Structure I
Amino acid sequence: MKKALITGLSGQDGSYLAEFLLKKGYKVYGLNRRKAIAGLDNVNGILHNKNLEIVEGDLLETSRLNMIVRDIKPDEIYNLGAQSFVPYSWINPIFTCDINSLGVLRMLEALRSYSPKSKFYQASSSEIFGKVLETPQHELSYNYPRSPYACSKSFGFNITRNYRESYDMFACNGILFNHESERRGEQFVTRKITLTVAEIYLGISKKLTLGNLNAKRDWGYAPDYVRAMWMMMQHKKADDYVIATGKEHSVRQFCEKAFQAVDIDVEWKGNGINEKGINKKTKKVIVDVSNKFYRPTEVDILKGDASKAKRELGWEPEVSFDEMIKKMVKNDIKILEKDL
C-alpha cells in the first residue's frame with residue numbers, strides 16, 4: 001500500500017486530495033496543527049476511514065517535520081499547507097513567508113535528510129507571475145510577484161526546482177491557476193460571491209460589496225486540479241506544470257454567472273469605484289464597489305497555458321466555469337437553508 005503525507009489536509013485541495021488518494025488505495029497521513037480539530041470540517045466524511053491518520057505538526061516546526069518524515073517515510077508528499085489568503089499577506093508578511101517559503105524548505109530538508117526516495121509535490125500558484133509580461137503564462141514565464149503571498153510562493157517554486165536539480169530529488173511544482181469549489185473558504189472572493197448571492201436569493205442579505213471588478217482570472221474546478229497533482233507524481237520524471245483552463249473571466253463575469261444561477265440578471269452602471277450592479281427585474285442595487293477590497297498592487301490578468309500538462313500527463317479539465325459556479329451557489333443555498 002502506498003503512503004502519502006498531505007500538509008494542509010483540512011483545506012479545499014487537501015480534503016479533495018485525501019479523498020482521491022483513499023479511493024486509489026493509499027494510506028493517507030494528514031498534517032494538522034495542534035488543537036485545530038475544529039478546522040477539519042472539509043474531511044468530516046473521511047475522518048473514520050481506517051486508512052486516514054491525522055498527525056499533529058506545523059510547517060513552522062523543523063524538528064517535528066523531521067520526525068514525521070523519518071517515521072512515516074511516505075512514498076509521496078503533497079505540500080499544500082500555506083497561508084493562502086492574498087490580502088492577509090500584506091497584514092502579516094513575515095508569517096506568510098515563514099509558512100509559504102521556509103515551510104517548503106523545511107519539508108525539502110526533512111525529505112533530503114530522512115526520506116530521499118519520497119516524491120515531493122509543491123503547491124505553487126499563478127500569483128508568481130503577477131504583473132505578467134506575456135499572456136498566456138507557461139512554466140518558464142517570468143516571475144513578477146505583486147504581493148507578499150506571491151513572493152513567498154515564488155521562493156517555494158524556485159527552491160523546489162533547485163533541490164530537484166541539486167540533489168536529484170523527485171520534486172515537482174504544480175503551478176495551479178485559480179481553482180474553486182464548494183469547499184472554498186468564505187474569505188476568498190469567489191466564495192464570498194456565491195455565498196452572498198445565495199443570501200440575497202433567500203432574503204438574508206440585500207447587497208454584495210466587492211473590489212476590482214475588472215480583475216481577470218483563469219478559474220477551474222478544484223477536484224480537476226487535485227487529479228493533476230496526482231498525475232504529476234506518477235510521471236516518470238519530476239517536472240513543473242501549469243494547470244489551467246486557458247480561459248480568463250473577470251470578477252464581474254463571475255458575479256453575473258452566480259446571479260444567473262438563481263435567475264437574477266444584472267445590469268451594470270457607472271465605472272470604477274462608482275460601478276453598481278442592478279437587478280434588472282427589481283431595479284435595486286445588488287452589487288457595489290469599495291476601495292477597501294482593492295489590493296495595494298493589483299494583478300490585472302492571469303491566464304494559463306496548460307499544453308505541457310495535457311501533452312505529457314494527459315490531463316484535461318472536466319468541469320466548466322459555468323458548471324463550477326452553479327455547484328457553488330447551489331451548495332451555499334443548501335447550507336443556508338438548514339439554518340432557516
Structure II
Amino acid sequence: MKIGIDHYSLYPIDPDPLQTLVWARLNGAEGVAFSGLGEAHRRLCDPGYLRRIRETAAEAGMYLEWGGAQHIPWDMQRWVEKDILENNRRCAIEATHLGTNIIRSCSGGLMRWNPENRRTEFLLEDMAKALLKQRDLFKDYGVILAIETHFEFTTFELLRLFERCDASPGDWLGICLDTMNLLTMLEDPVMATERILPWVVSTHIKDGGIIRTDRGYLTFTAPIGEGIVDLGVILKRLSSLPWELNLNIEDHGGDFDIPIGEPWLRREFPDLTDKEERSLNELAGATQRKLSEGKLAMLGRSQWPQVWESRLIRGIARLREIEANISST
C-alpha cells in the first residue's frame with residue numbers, strides 16, 4: 001500500500017494542487033488525495049490544468065485521488081433541498097482527466113447533535129433516492145463515489161444505504177475510511193473497519209484518543225502511532241482487500257464533544273451495543289493513561305498551523321514503519 005497525504009492537512013499554507021504535489025514529493029509521500037478544494041483553487045481546474053497535475057504526478061510515480069463530491073441532497077445550513085447531480089458529474093469528469101477512479105464525498109457532519117435537524121433515517125432515505133439516480137453517471141465515467149466515514153452516518157447506517165442502493169463492493173459506491181472519525185461516531189475503529197471492510201476504496205489514516213467526560217465522551221486527533229487507534233490491526237485488515245488501496249494521512253488539530261449522556265443523543269445511536277461501548281470505555285482508559293503519563297496531549301485546531309509540517313512529516317515516516325511491520329508478518 002502506498003503512503004501519501006490528504007491535502008487538507010496542508011491548509012495552513014493553502015497550496016494549490018501542483019504546489020501540494022511538490023511538497024508531498026519532497027517530504028516522502030507517494031501520492032495525494034485532493035479531498036476538496038477552495039473556490040480559488042477550484043477555478044484553476046480546467047482540463048489543461050488537471051492534465052498538468054496528472055503529468056506531474058506520473059513523472060514522480062505518485063498516485064492521485066480526487067474529491068469535492070457530495071452525497072446528501074440537502075443544504076444542511078438552511079435545510080433546503082439541493083441538486084447534487086451536476087456537482088458530482090463535474091467531479092467525475094475531473095477525475096477522468098486526472099486518471100483516477102476515486103472521488104471522495106463529504107457533505108457535512110454532526111447533524112444528530114442538534115435534535116432540531118432532520119432525522120438520520122430521513123437523510124438516509126433521501127440520499128439513497130438521489131444516489132440511485134446517479135448510478136449510471138458513476139458507472140459511465142468509471143468512478144467510485146467514496147463516502148467518508150465522517151460525522152454523519154455510522155458504518156451500520158452506511159451498510160444499510162448500500163443495500164438500498166443495490167450496490168456491490170468495488171462497483172460505483174464505496175467508503176473513504178477515516179480511522180479517527182469512527183471514534184466520534186461512537187464506533188470502535190477496529191470493529192467498524194471490519195464491518196465496512198469490503199467497501200473501503202480510499203482512506204484517511206488518522207490517529208486519535210477518546211476520554212470520558214461528565215457528559216459522555218470527548219474525542220481528539222493525535223500524531224500517527226501515538227494515539228489509541230490500532231493502526232497496525234486496521235492496516236492488516238485493509239491489506240487483504242482485492243484492489244490497490246492508498247493510505248492517505250489526514251491530520252489536523254481539534255476535539256469533539258459527544259454528550260452521549262443526554263437521552264436525546266443516546267437515542268440517535270441505536271446500533272451502539274453494550275459490547276462496543278465497553279470497548280470504547282477501554283479505549284478511553286488507555287487514552288487517559290497516555291495523557292497522565294505525558295505520552296499524549298490534545299492539540300487545538302488553532303495550534304495546527306504551528307506544528308503541521310513537522311507532525312505530517314513524522315506521520316509519513318511512522319505510518320511507513322507500521323505498514324512495513326504488517327507486511328513482514
Structure III
Amino acid sequence: MLNPSDSIVDWVVKTVPTMGAGWCPPGMLGIGIGGSAEKAMILAKESLMEPIDLHALRARGPANRLEELRLEIFDKVNALGIGAQGLGGLSTVLDVKILDFPTHAASLPVAMIPNCAATRHAHFTLDGSGPAKLEQPDLASWPDVQWMPSPTARRVNVDTLTPAEVETWQAGERLLLSGTILTGRDAAHKRIQEMLALGEPLPVDFRNRIIYYVGPVDPVRDEVVGPAGPTTATRMDKFTRTMLSQTGLIAMIGKAERGPVAIEAIRDHKAAYLMAVGGAAYLVSKAIRGARVVAFEDLGMEAIYEFDVKDMPVTVAVDARGTSVHQTGPREWQQRIGKIPVATL
C-alpha cells in the first residue's frame with residue numbers, strides 16, 4: 001500500500017531484486033494498481049493472461065500513461081542485470097503487464113506477480129451449453145529441442161565423488177553429473193533434523209553424497225520419472241548447516257540462489273551448491289535413468305528417492321570458497337549494462 005505520491009517504478013525496481021531467482025527469470029511482471037489490496041492482486045494476475053507484446057509496443061510508441069509505465073519499468077528492471085536464472089544478463093523481464101482500477105485518493109494499492117517464461121494458460125468461455133472443450137496443442141508449434149551436453153562441461157562421476165574433488169569446482173563452472181544422487185525437500189529435511197536431534201539413525205547414508213531438492217511427479221506410461229525440476233533452494237537454507245555437519249553431505253542441487261546462512265555453511269564445510277535449470281522440469285527428467293524411493297515413503301512426492309542420472313547438467317552456483325554466481329553475475333552485468341547505449345537495450 002503505497003502513498004499516492006510514491007513512485008510505482010521505484011517500488012518495482014527496489015522489489016524485483018528481493019524476489020531472488022526462484023521465479024525463473026526471464027519472464028513477465030504482472031502489476032495491478034488501484035482498487036483495494038485484494039483487487040490489485042487480482043488485477044496483477046489477470047494482466048499475465050495477455051500475450052507478450054512489449055516489443056510491438058516499443059515499435060509503435062506508448063498511447064497512454066500505463067503503456068509509458070510498462071516501457072519504463074521494462075528498461076529499468078532489465079538494467080538491474082539479474083538475467084536468466086539470476087546469473088546475470090540483459091534479459092530479466094520479457095514483458096511488463098499493468099491493469100488499473102479506481103481507488104480512494106488517499107491510497108495507492110499496488111501488487112506485482114512474477115511469472116516465468118513458460119507462462120502456460122488456456123482461454124475459454126463458458127456459455128451454458130456444456131463443458132468447454134479444448135483442442136490438444138499441436139506439438140509442431142513448439143521448437144524441436146535437441147539438447148546435447150556441452151563439450152566444455154566437466155563430467156563428474158558422483159559415485160566416486162570426494163570432498164577434495166568438490167573443492168576443485170569453480171563458481172560458474174558447468175558440470176555433467178552421472179551416477180546416483182539422493183533427493184529431499186522441506187518435509188524430508190525437517191524429519192532428518194528431528195531424527196538427528198533425537199539421536200536416531202538415519203535411513204539413508206549421506207556421506208559424500210549429493211542431494212537434489214526435488215519432489216518428482218509420478219511417471220506416466222514408460223517414463224522412469226515424471227517432470228523433476230528443482231525447487232527453490234532457499235527453503236532449505238535453515239537445514240544446510242545441520243546436513244553438512246552431521247550427515248556427511250558434500251553438495252546440493254536446487255533452483256536459484258542461496259541465502260547468507262547457507263553460503264556461510266557451505267564455505268565452512270568446503271561443500272558446494274549446484275543449480276539445475278528452473279522451469280525445465282521435463283527436460284531435466286530426461287537425464288534421470290532410474291528412480292526408486294529409499295526412505296520416508298509416507299511423504300509421497302517429498303519422500304527421499306535415489307536417482308540414477310546420466311549427464312545431468314548443473315552449474316556450480318556456490319563453490320567451496322563461498323563464491324556465489326548469483327552475487328557476482330548480476331554485479332558484473334550491472335557494470336556492463338552501464339556502458340551499453342540505452343537505445344540498444
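Every read-out reported here was derived from the displayed coordinates using simple, explicitly stated rules and does not represent laboratory data. Quick caveat, the model's predicted, so the values are computed rather than measured. Cβ atoms are built from the backbone, for glycine too; each structure is taken alone.
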Structure (I, II, III) behind the derived value 17.0 of mean count of other Cβ atoms within 10 Å over residues 121-128: II
When I, II, III are compared on mean count of other Cβ atoms within 10 Å over residues 81-88, the highest value belongs to III
Comparing I, II, III, where is distance in nm of label points 7 Å out along Cα→Cβ at positions 9 and 265 highest? I
Out of I, II, III, which has the highest value for Cα Rg over 2.2 N^0.38 Å? III
